[in-house]
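Enquirer: Take a look at the structures listed below.
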Structure I
Amino acid sequence: MSQLQWDLLRGGAPSDQAGPSKTRSLAIQLADTDFKAVLTSEEARDVLSTPGLWDGLLPSTSASTSTQQPREPEMILIIAIALLHAFVQTNWTGPDLDFTPLDLVFGNDTTAEDLNAAALPFLTLQGEPAYHLSADVSLFLLSLRLLASLDEETITTLPWWKLRLHLVHQALLDEPVSIDPKILEGLRLLKEHNELKADQDLSASLDLEIGLYYHSLGMDKPANQEFLSAAKAGGL
């Protein structure tokens, strides 16, 4: 696994050894929270033209003419993360985004209201509908679909990103919903990775986020176990 995947989890600027130059440049923009630059880049234009990605969202299913070139998995991951972070920014943290989802719709005539209304039903999870006043939900849906297109053979850290996506998803629902057990198993395997064991902060962060997931379900015992593991890993 490349160093870039760990750098993306840490949220900082990528190291000099972190992947091809174009991928690293996007990772730097992501670390600088310049989501507009990431999502309106030529690379994002290509990834966001993936067949099926906009299904159910646009009057036609093609957002643009795709080059159909093989796409770098880590490039897809960066764009998915930018979409997720932009969604969190516009709904919780602020400030307002300097772009809209319409800026990502290349060559298709639609409105922001129609795009949001089309995306919202897709965020129903196990019968739980998403909050109807959520803003720019297409950003979250595109992130979800891009992450679903990746696999753990090329993106070893994928279970962690799926956990983060699920925690955001749960914040849109009235009642908590359990995550796919395969993701939890992937997280357990990730805990054994040497890179994670060697990084005190990263190890503590994973334990904490898993604990937050269990806490959201009201499962106090496993949540407390994860919080204690996080405290131990962080030297608290």
Structure II
Amino acid sequence: MEYDRNVRLIVAATLTLAFLIRLGVRLVAGEDDFWRNSYFVYYSLAQNIASGNGFCFESTCAWFPPVYPLFLTLSALSGKNYLYIVVPQALLGAGTAFCAFLIGRHIFNVTVGILACAIVAFYPYYVIHDTALQESGMVTFCTALAVWLILRASKLNRNTDWFLAGLVLGAIPLIRASVAPAVGVGLFWCAVWGAPGSNFLERLQKSIILLVAVVVVTGPWLVRTYYLTGAPILNSQTGSALWTGNNTET
């Protein structure tokens, strides 16, 4: 009992420090640095949404996936208050550290979970970028949460847990399109290794539940982009990014 209490105290202290150090670093850097060293295009899209113009830049209406710009609209509606971005993202950063603890404990043991939590909590890149004006911290948290929920569903093997894991898994590509392959990895893992002790058909059934949940989350956005662009895409800049990355002048 005393051991469990000590574990909870250590994890709680680590998560509190993770939040405070992220918030503190950003406050010390200041608001001007926050806006200057940022991907301001995300905020421009959020301002478009807040003003009633939707997800559109002129004639392009699917430039980014929807989740992060929607998150930024809270700041856009409040007069460009950067703390409405920084504070929630610092909490997400601490949430990623907690997911690392849960994953480490699930796969190995409590000690590994605490170590993983501490690594994520104080990793300098995360400390700086979790509160920057970019979607990295959010997609990292969502991916870590999806991994833990899939592991949890595999252990409990209940349909509701697989469906919940699929909902979070489906949110990943709606935050950053380049991480969409994580959905395929999750489905493949479920079909091959998920639900220990079950046969392939049972694992396939769980994979279908996972897939249905993913479709529930991503489907409306894909339908919208199909209606607007003629193709069910996550965003409309993939071709431009591919060209930029392979251009001989780059």
Structure III
Amino acid sequence: MSTVQKNVVITGAAGNLGKAAVQKFSQDGYHVIATVEEGGTLGYDTPKDVSVYPVDLQDEAKAGKFVQQALNDFQSVDVALLLVGGYSAGGIEDTAGADLKKMIGLNFETAYYVARPVFLQMLRQGRGRIVFVGARTALKPENGKSSMAYSLSKGLLFHLAEMLNAEARGKNVVASVIVPGTIDTPQNRAQMPSADFSKWVAPEQIADIIAFTTSPKASSLAETVLKVYGN
């Protein structure tokens, strides 16, 4: 008996976590609908079951058009991993409105503009899982005060997940938030060369946890916030 292939949307697929997620979900038999920046590429070899869509996810109309095109091409979205984001340091004295708007645009709007149409599609399907990437600094104000704009923008994702879960309660559509510690990437190693890399969490470890969270084995999980801090 043949099984129907599931579809996963992965935004920010060219990043370190995005690459690990693309590879993991492809290995697990999903068709991957991957987004990259306009004019960009994944930058790595991918399996045949990966479709790449260049799109500016900070543009609501373009993001909505992308989701509609993906649905036209593949009919359904079973999982959405909304991984686009960026970091900015600076406390209250250094954080002007423009800085806040930049971080909200990059970390929240890119997620919301995809999550909204995907969520509505999942409600129509009667199934679906959405995963956001939060931040430890958004959970602990003491840590977040030195990255004000970043932490505030990431904090919005926790509230969004809660609202989606309230809307979808009992409908087999669930939003979760993954909260990674320091991710072991070449960029972070270059910025913090004296750090103990063994205490960091690898992108592949995070991808494995996301895959489990969105799998049938985790169907009893609801409104989940997973803190993936490593050691």
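Enquirer: Suppose Kirkwood radius over Cα pairs in Å works out to 18.0; of I, II, III, which structure was it derived from?
Expert: The structure behind it is III.
Enquirer: A value of -24500 was computed for helix-only ellipticity at 222 nm (-39500 (n - 2.57) for each DSSP H run of 4 or more, over all residues; to 500); which of I, II, III is the source structure?
Expert: Here the read-out was taken from II.
Each value in this text was obtained by applying a stated rule to the coordinates, not by laboratory testing. Only a predicted model underlies this, so the values are computations on that prediction, with no experimental measurement involved.
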